[in-house]
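**Q** The structures considered in this document are given below.
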Structure I
Amino acid sequence: MKKIVFFLCTLSIIGFHSCKEKSIAISKIEGKEIKITDSITSNKDLDEFIKPYSDRIEEEMSTTLAYAPKALSKSDAKFNTPIGNMEADAVMELLSPILFNRTQHNLDGVLLNYGGIRSSINKGNITTKTGYNIMPFENEAVVVRLNGEAMQELFNYLAEHQTAHPIAGMQLILNTNGSIKKALVKGNPIKKDRIYYIATNDYLQKGGDHMDFLSKTDTVINMNYKLRNLFIDYFKKKDTIAPVKDDRFIKLEE
């Protein structure tokens with residue numbers, strides 16, 4: 001018993017003495033690449049342990065939620081695409097009642113980003129995995145309050161980049177030279193003295209894709225709703241997913 005007590009006391013003294021000398025700093029960090037290939041044999045015990053979990057996940061991911069009569073891709077058109085319209089419309093439809101119940105304000109529009117569409121939707125059954133494929137990120141839906149000036153910047157951004165960023169509740173028509181012919185929110189021109197409630201994702205709200213106008217807000221309402229989960233809920237709600245290209249964002253032809 002005495003030896004144990006002596007040992008502990010000695011460690012305490014050494015530790016205290018060491019602290020008084022100098023701090024320890026990392027001088028070098030090295031890494032080694034370990035390639036995972038077929039040459040690495042699997043662990044049978046580990047495989048058997050995780051199999052029930054992997055089977056359950058696969059079952060959940062393969063659950064059919066809806067049906068797509070034709071394939072949908074973000075490269076289908078220049079200014080607005082069926083898949084992009086579907087995403088923006090889904091956000092508009094599912095977030096509108098939530099926002100109103102929380103704030104008594106109506107949702108005026110939706111703006112998402114073209115680059116956020118990470119996969120196509122194949123013709124046939126739409127599954128839970130489809131939701132993860134088109135939105136593999138953890139992006140949250142948010143609603144921002146924008147004044148008329150910021151809304152004009154939103155339309156100017158779309159006109160300048162001429163990319164099929166998904167929008168809903170809004171319409172933008174460009175002249176043949178790319179200038180703005182018409183910019184509407186719920187069928188009406190922008191009013192400088194009005195406040196607009198626009199749904200987007202937290203990545204864009206923080207200035208992602210250089211959409212700095214979305215950070216020019218005095219209020220950000222986190223909807224506590226991941227976009228991926230929102231799309232999955234939208235698929236569950238609909239029997240058939242058959243969005244179309246329309247005139248929400250177009251450029252007049254010469």
Structure II
Amino acid sequence: MDRYVVFGNPISHSKSPLIQRMFAEQTGKQLHYSTMLAPLENFTGCVNEFFRQGRGANITMPFKEHAYRLANRLTKRAQRTGAVNTLSKLVDGTLFGDNTDGVGLVRDLTVNAGFSLRGKHILLLGAGGAVRGVLEPLLAKQPTLLILANRTVEKAKLLVSLFNDINSVYACGFDSLLEPVDVIINATSVSMSEIVPPISGSLVKPGKTICYDMMYGKQSTAFCCWANKQGAAVVMDGLGMLVEQAAESFFFWHGVRPDTASVLAELR
């Protein structure tokens with residue numbers, strides 16, 4: 001039976017094994033999928049040991065940029081983002097890296113929730129590996145403006161420089177944000193610590209702005225609670241993104257696209 005795994009640190013909270021097992025049952029695939037706590041100081045060794053017999057792996061925080069450097073081949077979207085969340089071992093033993101995060105986020109917003117991003121003003125909070133994976137798919141939906149805000153402005157500017165051929169994206173610090181936007185997406189790592197980025201409530205148009213947290217949990221995240229207090233029209237966590245990016249990974253490995261609606265409904 002082919003072995004698959006999700007690497008992360010921490011990782012015990014991950015729903016990926018459950019999701020992938022549901023996809024496998026749905027499509028008739030035989031596989032074994034588990035979690036693996038990768039040591040911060042030896043991610044490479046851990047991955048190499050798994051792939052002696054393993055077939056594929058998902059990568060979560062904080063290893064996505066490390067996985068990018070580890071892959072022997074990359075999809076075009078992984079090349080541009082500089083981060084990998086899906087690895088597949090090819091017949092010749094090389095590791096093929098992809099990034100399915102952006103596809104997962106966009107599908108959750110546009111297909112599951114039915115929102116159009118075309119012509120919108122989008123604010124993306126953070127500048128880590130999670131942001132790297134979603135920038136290009138968001139820009140492909142042709143928003144009028146995409147603002148990338150981060151505590152360290154230089155890190156945000158470095159990411160924006162990868163898209164200097166697109167005029168509608170720019171970087172700034174949190175303290176520069178004042179004007180309301182149509183969509184706010186929280187991709188900061190502090191969300192895992194239940195901390196809200198230091199942003200003004202004036203960014204939310206009551207009854208109009210969509211607020212999305214890439215994180216999820218049994219309870220509403222701190223960002224989702226903040227968004228509700230500001231009167232956001234719609235507040236979403238990242239569970240749908242998790243399911244959609246997992247489906248894209250499943251397709252990358254097996255060439256079969258599972259149905260996500262039933263899986264997401266069961267998880268909810």
Structure III
Amino acid sequence: MSAGNDNVTEKLLHAYRTHQPIPFISQEVSLTEDEAYATQDLLINQLMKDEQSDIAGYKVSMTSEATQSIAQTHEPAYGTLLSHQIHKSESVIKLSQLFSPLIEPEIMFILTADLPSNPTAEDIINHVRIAPGIEVPDARYIDWFPNFTLADLLADNTATGLIVVGEETKPLTYEGFANINLSLVYNDEEIATGSSSEVLGNPIKSLQWLAQKLASHNKRLKKGQIISSGTFISPIPVKKGTYQAKYTDVGTVSVSFE
């Protein structure tokens with residue numbers, strides 16, 4: 001591991017610990033994708049110690065062409081979810097604990113068995129439960145969205161803030177996963193609608209991509225882990241109040257910010 005990775009990790013950890021955002025690391029150092037993911041691993045290892053936390057799963061980001069174009073990449077990216085970042089529906093979150101958070105309605109997959117490195121759709125459907133979810137991306141950079149590079153994003157754990165997970169239910173058919181409709185409500189007013197087809201055409205494909213990408217990093221998806229699928233809509237900046245994400249055939253999840 002290079003000194004550059006260590007230096008970037010220290011800068012990001014300092015931002016976490018002091019709650020002071022930093023300039024993009026890409027302004028000082030050039031990291032390849034592999035180096036940026038390696039930096040993410042260093043960061044996660046230290047955050048696990050700082051927060052007395054464990055790896056709870058992964059989140060998939062940039063599952064649309066629009067978000068991939070921001071980072072000038074041709075594929076999604078993943079971040080690592082830690083156990084202290086998982087919240088139940090109807091949780092109340094203090095904005096003072098976050099940096100510049102966004103709202104992203106997503107489906108949550110809860111693995112009921114280890115998955116192979118190249119799973120079929122059937123492998124996934126037979127070995128998951130699902131839940132309505134909301135991801136709250138958050139990065140440690142000044143004015144981070146949508147101004148990041150791929151390396152900035154990956155090094156800072158792909159802007160992982162927290163996720164909110166609703167009540168589990170049984171998985172849908174493959175076709176059903178491609179046709180989940182979303183209504184996002186803020187303080188009792190609908191502010192956005194979306195479809196699961198925005199997630200690589202089908203959220204199952206998001207999980208397949210993740211399994212393959214993790215395998216290339218000598219990691220795998222394990223029983224009990226939670227996977228956040230990728231957003232149904234363009235991210236929305238968080239404001240104080242209550243958000244509800246209502247999904248056809250999956251359920252409803254809510255979170256409040258104060």
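Each value in this text was obtained by applying a stated rule to the coordinates, not by laboratory testing. Computed from a prediction, not measured in an experiment: that's the story for all the values here. Cβ atoms are built from the backbone, for glycine too; each structure is taken alone.
**Q** With distance in nm of label points 7 Å out along Cα→Cβ at positions 208 and 240 as the yardstick, tell me which of I, II, III scores highest.
**A** Numbers: I: 3.3; II: 2.1; III: 4.6.
Sorting by distance in nm of label points 7 Å out along Cα→Cβ at positions 208 and 240 in descending order puts III first.
**Q** For FRET efficiency 1/(1 + (r/R0)^6) of positions 24 and 136 (r between Cβ atoms, R0 = 25 Å, to 0.05), find whichever of I, II, III sits highest and give me its label.
**A** On the way: I: 0.05; II: 0.30; III: 0.75.
Top value of FRET efficiency 1/(1 + (r/R0)^6) of positions 24 and 136 (r between Cβ atoms, R0 = 25 Å, to 0.05) goes to structure III.
**Q** When Kirkwood radius over Cα pairs in Å, for residues 144-215 alone is calculated for each of the structures I, II, III, which structure yields the highest value?
**A** If we compare Kirkwood radius over Cα pairs in Å, for residues 144-215 alone over I, II, III, the biggest value is for III.
**Q** Right, something else. Using helix-only ellipticity at 222 nm (-39500 (n - 2.57) for each DSSP H run of 4 or more, over all residues; to 500) as the calculated read-out, with -12000 as its value, let me know the right label among I, II, III. Could you put the intermediate results ahead of the total?
**A** Working: I: -12000; II: -10000; III: -8000.
Among I, II, III, the structure yielding -12000 for helix-only ellipticity at 222 nm (-39500 (n - 2.57) for each DSSP H run of 4 or more, over all residues; to 500) is I.
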